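Read through the structures below before going on.
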Structure 1
Amino acid sequence: MTRFQALFGVAKPVIGMVHLGALPGSPLHDKEAGLDALVANASADLQALQAAGFDAVMFGNENDRPYEFDVDRASTATMAYVIGKLRDEITVPFGVNVLWDPMSTVALAAATGAGFCREIFTGTYASDMGPWTPDAGKAMRYRDRLGRSDLVMLYNVSAEFADSLDRRPLADRARSAVFSSIPDAVLVSGAITGEAARMEDLEAVKAVLPGTPVMANTGVKHATVAEVLRIADGCIVGSALKIDGDTWNAIDPDRAKDFMDRARAAR
C-alpha cells in the first residue's frame, strides 16, 4: 500500500477545499471582523464538507490576492492559528497549501500535523506574479529536517495563473517530475482557480504515470465529476461547492452533498 492509499483510505479520494478568508497583511483582510471571523467561517465550511462525506479537506489561502512566492510570515502563522483552533473539529485527513510558497506550505504542514500538502514544487514558469522557479529539492529536504518525512506531497505540475517555460509536453514534464522529485501524487490543473483541466491533459498524464496517482486539481463540477473520476485517481474541489458556484462564497451544504453523492456513485 502506498502512502497515498494509506492516508486517504479510499479509491479515488475527493478532497474539499476550505478557503480561508483573507489573512492579516493581505489587501482584502477584514480588520474589523478579525481572527474570530476567519475561524468561524472556516469552521462552517469544514463542517459542511465533513457532513457531506468528503474524504479529506485542505486549508488554503485563496483569498490572499495578489499572491506571493515568499509568503508573509503573518499569513502562515495565522493559518496555523486557525487550523489549531479547528483541530478538534477535524474528523478526516487534512492538508494545507500556502499559495504559492512551497517552504511555507511544508512548514505549516509540520506545525499543524497535516497529512498532506499541495503546491507547485517543480518547473519554471512565466506568471502573473513574475518569474516562477520553485525548488523541489529544497522543499523536500526541509520536510525531512522538520521530521515530516511521512508528509504526503501532492505536486501540481500545471500551474494556474502561469505558463510553463519548459516546452516539453505536459505528460513529459509530469513523468520527469515523478522520476526526479518523487511526489506521492501529481495534480493537473486548469488555467486559473475554478477552471477545469483539459480531459486530454488528464488522460495524457495518466497514460505515462500508470503507477502514480494523478488527480484533477481545479474546475471539477457536478456535471463532470463522473467523467473526471473515470480517468483520474481522485480530485480536489472548491468552487463548485460554493453558494452559486462562486469561488469567493461560503460552502453550500446542499451543493457539497450533491457533489459527493455523484462522486461516490461514479467510483
Structure 2
Amino acid sequence: MKPELMELYTNRTVCDGPYDCRRATRDAIKFGADLIKIASTGGVLSDRATGTGQQMEMDELKEVVRAANRMGRKVISHAHHEEGIIAALEAGVDSIEHGTYVGPKSIRLFKSSGAYLVPTLLAGQTVKTMAEESDFMSPAIKEKAIAVGAAMQANFAKAHEAGVKVAFGTDSGVSAHGDNAQEAVLMQQAGMAPMDILVSATVNSADLLGMSDSLGTLEPGKYADLIALQRSPLEQIDSLLDVSFVMKGGKVHKDQ
C-alpha cells in the first residue's frame, strides 16, 4: 500500500518500541478493552515471508504487560515459535495462544509461571487444509500454514503430558464459527483425556478469563449456562458435535 493509505488504515494500537507499546496498551484500555492481546511472533495468514519467529522485543513485551497489569487487565500472546513463546512468558503474559513450537524450555516457564496454553488445534488443522486444497494463498502463507498445521498437535501433546495448564480455545474465524467442538476431538487425538478436555473448556477457561466467580461450574449464583447431549462426552468426545439443548443465562435457546 501507499504510505499515506497505511497511515490511514493503521490502528492506534499498533506500536513500535517500549514506550509506544505502553501508549498503545493504555489507548486500548481507555477505549474499553477488557483484555490485551499481543503478537510476540509472526502469524500464519499475514502475507509476509518473515515466518513465524519472534517479532516483538522483550522491552516492548514487558511494557505492555506492565501497563496492562497496572490497570487490572490480563495479557495474552499469539505465539508460534518457541523464542517468542519464551519471551512472552518471561514478560509475564497470562496465556499463550497457539504455542505451535512449544519445547522443553518454554514448558518449564509455563509451569513455573502458571500461564495457560490455548492450543487452537482446530486453527492449525484448518489452515493446513486450506493450503493443501485451495489456491488463494500466496506461497509465503502456504508454506507457513503447512508447517504450523503439521507441528501443532504433537507439540501440544508434549506440553499437556508435561503438566502445562490448558484452556480451551479455537481461534474461530479462521475455522468457521459453530465448528468449535472439533477442537475437543483434536485434543483427544493428541492424547488428552475427555474429562481434562471438559475441564479445559469450563473451569480452566473461566479461570483464564478471570471470571470463575460467575462461569465455569454449575453453582448457585453463577450464570446458568448449560448444554445437553444425547451421549456422554466422557465416553465419546465427538458427542459435543451434536448439541441438542442450550441454555444461556437461564434462557433456553435450543431444545430438541
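Say we calculate volume of the Cα convex hull per residue in Å³ for every structure; which of 1, 2 gives the highest result?
Greatest value across 1, 2: structure 2.
Work out which structure the value 0.96 belongs to, where Rg/Rh (Cα atoms, Kirkwood Rh), for residues 87-230 alone was derived from one of 1, 2. Could you put the intermediate results ahead of the total?
Working: 1: 0.96; 2: 1.00.
So the calculation was done on 1.
Which one of 1, 2 has relative contact order in percent (Cα under 8 Å, 6 or more apart), as calculated from the coordinates, equal to 12? Could the numbers behind the result be given before it?
Values: 1: 18; 2: 12.
Clearly, the read-out refers to 2.
To test your reading of the models, identify which of 1, 2 gives 0.70 for FRET efficiency 1/(1 + (r/R0)^6) of positions 47 and 183 (r between Cβ atoms, R0 = 30 Å, to 0.05) when calculated.
2
Readers should treat all values here as calculations from the given coordinates under stated rules, not as data from a laboratory. What you are looking at is a predicted structure, and each value in this text was computed from that prediction instead of being measured. Cβ atoms are built from the backbone, for glycine too; each structure is taken alone.
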